[in-house]
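Right after this note come the structures.
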Structure 1
Amino acid sequence: MPTIGVAIAIPEPWATELQDYRTSVGDRTATMIPTHITLVPPTEVPDGGLGDVEAHLEQAAGQVGRFPVHLRGTGTFRPVSPVVFVTLVEGISRCEQLAAALRLGPLATELQFPFHPHVTIAHHLSDDLLDQAFGDLADFECEFDVGEFHLYVHDAEHGWRPTRQFPLRSAH
């Protein structure tokens with residue numbers, strides 16, 4: 001049964017900058033996970049069900065228009081979860097709308113935690129390293145337009161790989 005995820009890819013040069021930072025603080029999962037904003041968390045899809053998922057993603061993409069995202073500063077989910085992230089200061093509600101449209105039909109799922117769009121920069125590290133990440137990237141900032149999202153499929157050897165992109169509806 002394949003495991004998929006759906007996410008907004010962070011564009012270059014910021015994707016590499018954030019992934020390199022994540023690697024530098026010892027987050028061994030960083031090289032297996034492209035820099036992203038999760039929309040649908042890892043979800044197992046029944047064998048033969050990927051076509052239904054792709055059709056659903058295509059339909060949902062047509063419901064949401066392009067939108068700007070502004071990332072600035074850091075946040076954390078501690079003590080609930082050992083994660084430090086870069087925060088969205090613009091684009092939160094549009095990410096929430098898109099995620100809600102995606103998590104229906106074949107991707108209907110109960111979330112372990114409330115949905116909070118973010119870009120992970122440190123995960124499952126010691127408190128000292130999580131504190132370091134929180135401070136080191138406190139001044140991080142970038143802005144970009146979101147025009148599509150990606151379907152990722154997990155590969156045990158190579159990690160999360162984008163397999164298809166879904167363009168958002170053009171502005172009218």
Structure 2
Amino acid sequence: MAKLLNPPVPVLGFAAFSGTGKTTLIKALLPRLKARGLRVGVLKHAHHAFEIDQPGKDSYVLRKAGANPVMVSSAHRRALIQERPEPAEPVLAQELAWFDGTGLDLILVEGFKHERYPKIELHRPALGKPLLFPGDDSIIALATDGEPAVTPTIPRLDINDPERIAQFIVEDFLGRRTP
């Protein structure tokens with residue numbers, strides 16, 4: 001299995017078609033992983049242009065005036081806003097290079113389903129979308145809420161059981177004992 005070059009911390013993705021519940025599952029996993037003592041960061045792939053600053057805010061005004069990048073920093077958080085010179089699909093390894101993994105135990109990634117890195121596929125047969133795992137050997141488990149069209153040769157999890165998925169991440173993916 002191909003690996004990212006020198007990932008700062010373990011990286012695990014969630015791959016699925018839109019509407020499957022990636023964000024919902026990650027939201028449910030975060031407190032469960034934190035309760036197990038893990039410090040977790042998240043990198044989310046967006047398929048559209050998005051704005052994190054709003055018209056009228058200083059960061060927005062400065063960016064629209066030509067500053068690139070713009071960083072907003074306070075005692076509580078920081079945000080870096082950088083325009084790409086040419087629109088292009090982001091590459092996971094390049095995005096992770098910008099990700100400060102200091103002090104993290106795990107980075108969860110939402111999306112980047114066509115890249116080769118360890119991922120859990122989320123699948124809901126009722127949505128009528130094809131399975132990804134038969135054509136992607138970097139998928140390490142299948143989380144589903146029904147009978148998949150193809151019998152998985154990888155661990156199968158219940159997409160509606162975030163506690164069990166958290167246990168899988170800690171014990172099977174990270175190789176740690178659950179406290």
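Each reported figure results from applying straightforward, stated rules to the coordinates on display, with no laboratory input. The model shown is predicted, which means the values in this text are computed figures rather than measured ones. Cβ atoms are built from the backbone, for glycine too; each structure is taken alone.
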The value -7500 for helix-only ellipticity at 222 nm (-39500 (n - 2.57) for each DSSP H run of 4 or more, over all residues; to 500) was derived from one model only; which of 1, 2 is it?
1
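A value of 3.4 was derived for distance in nm of label points 7 Å out along Cα→Cβ at positions 54 and 126; which structure in 1, 2 was it taken from? Please report the intermediate quantities before stating the final value.
Details: 1: 4.6; 2: 3.4.
Computed on structure 2.
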Of the structures labelled 1, 2, which one yields 44, 39, 28 when Cα extents along the principal axes in Å is computed from its coordinates?
1
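If you work out FRET efficiency 1/(1 + (r/R0)^6) of positions 46 and 70 (r between Cβ atoms, R0 = 41 Å, to 0.05) for 1, 2, which one comes out largest? All intermediate terms of the calculation are to be shown ahead of the outcome.
Numbers: 1: 0.60; 2: 1.00.
When FRET efficiency 1/(1 + (r/R0)^6) of positions 46 and 70 (r between Cβ atoms, R0 = 41 Å, to 0.05) is computed for each of 1, 2, structure 2 gives the biggest number.
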